[in-house]
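Below are structures written as structure tokens.
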Structure P
Amino acid sequence: MTHSSIHQKAEQVLVQTYPRPDIVFDHGTGSTLYDEAGKAYLDFGAGIAVNALGHSDSGWVEYVSSQAGKLAHVSNLFHTRPQIELAEKLVNSCFADRLFFVNSGSEANETAIKFARKWARENYSGEKTGLAACTHSFHGRTCGALSLTAKEKYRAPFEPLVPGVHFLEYNNIASIEQNINDNTCAVFVEPVQGEGGVYPADPAFLQALRKACDEHNALLVVDEVQCGLGRTGSLWAHQLYDIVPDMMTIAKPLAGGLPVGAALASEKVAGVIVPGDHGNTFAGGPLTCAAGLYTLERIADPDFLAAVTHKSKLLLDGLKKLSSAAIVETRGKGLLIGVELSFPVKPVLDLALENGLIVLSAGENVLRICPPLTITEEEISSGLSILEKTLKTITA
């Protein structure tokens, strides 16, 4: 199949939900992707913050290949060693007592909604079904997760969605009491918002959310699908804010490129779930969990996390030194950074790609930079140079 025919076939056989550029990627190494013509692209997107260890990490390949040669799938009707070992390491790394494996971030948030509703029904009146999320939030595209996602463009074509969802203003403490009450069963929040514009939470805001949840007997759910697992320089983003949630949803980088996620919960929540309440055929399979074991062990190493923090400073400092009047603000935590521009970012994304740099968007005017956590200092410098050249061309 020729390069051009791949695009023609894609238009014929795929539902057209993604406007993809005229590139076909063939392989990748570290923080670099290569197309079929051999052109190299520095990857500042990491597959939307998924490839935390970069592309084709040798240890990851060996670990996954070994497991693939032994056992890939048995369903959740049976135990496998990789599933239990990964579950144990995850719950031991945070507040949680138990978890439920899923395949994606959307599924993790769907699970958290169901667990919260069951917990409220078991402990309180049947009217305690309300949910709260934040402006600029993104929790997924399945119907339940979409109900918690603030962007009207994503929601409108599929309404009516799950009822009883209120949106409070992110980082606005006054908005909390206006949207959380005794009928609220759970509040969902991203410690660092990704898709909505890369907004880090104010510590006082998250602490006020925790207090309000305690006062109204609601669960606090932190969505760390994008900002968790080392992305902020801490293993879990909420650990930077001195709060303890009741549930946490994770996914993207957990298996280093394979689809796996989880909804982690304290015992008070997990204890109300009984056989038949929820299920998943593929989630937590031995192949993806083996990949998760390797990835988690690498990321959880204190030296690895310290390196993320160091590289974050280099990247932020470099972005702030870029000589471009187009930059309105640079913000973020760790290696999840947003660069707000004074105009739509689409031309910047396109020209940067042409210049050999992959960057993402986070809303109409925000560049999202989330490279592999293993990116080198030299690659950061190279990427900054390409971005500066791109902005100069655009603004000229």
Structure Q
Amino acid sequence: MIHVFINALSASAGAGLTYVRNVLPILARRADVRTTLLVGEALRGEIAESPNITVLSESYPPGTGARFWYEQRALPGLIRSSGADLLLSTGNFAVFRSPVPQILLSGNSLYISADFLRDLRQRRDHRLWIDTKVKGWFARWSVRAADCTVAPTEAFAGDLQKWTGKDVVCVHHGFDHETFFRETVALPSDVQTRLAATEGALRILFVSHYNYYRNFETLIRAIAILKKKLYPRTVRLLLTCKLVSKENPGSYHAETASELVRDLKLRDEVVELGTVPYAALHQLYRSCQVYATAAYAETFAHPLVEAMASGLPVIASDLTVHREVCGEAALYFPRFSPEALAEQITRLAESDQTRAAMCTAGLSRSQDFSWDKHVQALLQLALFSSKRGNRNPDGSAKPEPKR
């Protein structure tokens, strides 16, 4: 049996939270693994312990920097006390003095995204630009400090290797069809009301909280084009967030997108549903006709797999990551072209045959992703690392780190 210590202090929203929710139940079913999970106090109530899962919760001052310094100071002692054989760090940053071999899960493309840094300069968000550069420095050194770094796609693994000069292993994230569609949690009443008001319209869904790199503005501009192009048919863009800064995680300023909605006279067309519980998301997917994302930076994008599994045709910005995840089961467009996005949506809206073919291809493609496969691949790396902590993933010797 191997004992894995998972540092999930960073899992508070988005992909990090999705990861913990899906991986932990699989580990709980494994008789050959013992897991100690470290989470923030906010998540303690929704993570259940089991005979081979021990949950620790810690509080620390708010902010990524505070979490990072807390991890460097406190985690080595917690790991030793737990008796773990291996550390799995899920938050892009490694523990630089880990007492056991460490696998780093790296899943943030913003540190190496030229588009993101350019976007921040254009928005004059200098504080976030500096913050990203500083975090990027720590993220690069984290890849170099870890015994093994894992990325969720081959595309992102290749980018990390070029950026750091270190080998990076790809282990695709997964998807659990049975669990995702089994949940019977109802959509919140306010979401049901807003959804009912869009009956009869072409419903285009985008699942994300507001941030810059998901490129909301290109999506919104495409809706303005579609409003005219598809008239008299009505079009509705459904967002699982509200375009209000304080109602989204991070320090992103959503007011720019809100002002764009106002300036383009799209108050009716852009429907801000707000946060939808994960257990109820499948109902929202199946209520829509198209899933669209204009993101200019990604490492995996779970909603693409969820949409395909829900029988929803996908239109995605032409990123290498998106093509790796969706393959031939999606239509693509240049990431900053609302005109091209509107053209692809029109293509789907006007062709039942194309839409049906894409739905079939998407359902098939979604079957290729499995959390069980993901966990099995991680455990193989974990066993290798715990037994040969002084070796590289390819088996070659590496020098002892300076402590």
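When mean count of other Cβ atoms within 10 Å over residues 82-89 is worked out for each of P, Q, structure Q gives the greatest result. Upon calculation of helix-only ellipticity at 222 nm (-39500 (n - 2.57) for each DSSP H run of 4 or more, over all residues; to 500) from the atomic coordinates, which of the structures P, Q produces -13500? Derived from the structure labelled Q. Given a value of 14, 47, 34, 5, 0 for P(r) over Cα pairs in 10 Å bins from 0, in percent, for residues 106-233 alone, point me to the structure among P, Q it was derived from. The structure behind it is P.
When relative contact order in percent (Cα under 8 Å, 6 or more apart) is calculated for each of structures P, Q, structure P comes out greatest. When distance in nm of label points 7 Å out along Cα→Cβ at positions 10 and 226 is calculated for each of the structures P, Q, the largest result comes from Q.
Quick note: the coordinates plus some simple rules give every number you see, no bench work behind them. Predicted model, so just to flag it, every value in this text is computed and none were measured. Cβ atoms are built from the backbone, for glycine too; each structure is taken alone.
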